[in-house]
Structure 1
Amino acid sequence: MSIDITPEIAEMVQTILRTGNYESEADVLCEALNLLKKRDRPRIDINQGLAELESGHPIGGGEVFAELEAKAAQLANAKQ
């Protein structure tokens, strides 16, 4: 894959590489995309929920709380 980036973005990537936290431009890009994915996840979930409501297939409150508890447990385990 080949992409065109602005000189400002190229310099930003090089600055990040100089920190020593990443080994390559690809590593920087992967990290950026993962952060975008995490940032956008709640919006995607909300839109999915709204679509389910509009289609007449709402999720019950118990199921929502069960999912939230499972996610909270995952986060707690990840921090350990």
Structure 2
Amino acid sequence: MQKTITELPEIKLLGISCRTNNTSEMNISTAKIAPTIQKYFQQGLGKKFLIEKIQEQLIVFIRIMKVILPVIILILLAKK
């Protein structure tokens, strides 16, 4: 079998985490994974993370438009 190196674009992961071990997860009073998942959904963190991502993209779009829009206006005025 031949190995192939593949490079992928960077992605940003958002979420919550917890540290645990198998022994802790076997006891409901010390388990951490289930309460972490419950917290994620109860606090609506998925929606909050999505809103943050959209805000970041909007800021980038606005910065780009601040540069491009004056150029577009100048081109359109030059055609008249």
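What the table below lists for this structure:
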item: Structure (1, 2) behind the derived value -26500 of helix-only ellipticity at 222 nm (-39500 (n - 2.57) for each DSSP H run of 4 or more, over all residues; to 500); result: 1
item: Structure from which 8.6 was derived, mean projected area of the Cα convex hull in nm², options 1, 2; result: 1
item: Distance in nm of label points 7 Å out along Cα→Cβ at positions 17 and 49 - highest-scoring structure of 1, 2; result: 1
item: Computed 0.05 for FRET efficiency 1/(1 + (r/R0)^6) of positions 33 and 65 (r between Cβ atoms, R0 = 25 Å, to 0.05) - originating structure among 1, 2; result: 2
item: Ranking 1, 2 by mean count of other Cβ atoms within 10 Å over residues 25-32, the structure that comes out highest; result: 1
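Any read-out appearing in this document is the output of simple, stated calculations on the displayed coordinates, not a laboratory observation. Just so you know, these numbers come straight off a predicted model, no measurement behind them. Cβ atoms are built from the backbone, for glycine too; each structure is taken alone.
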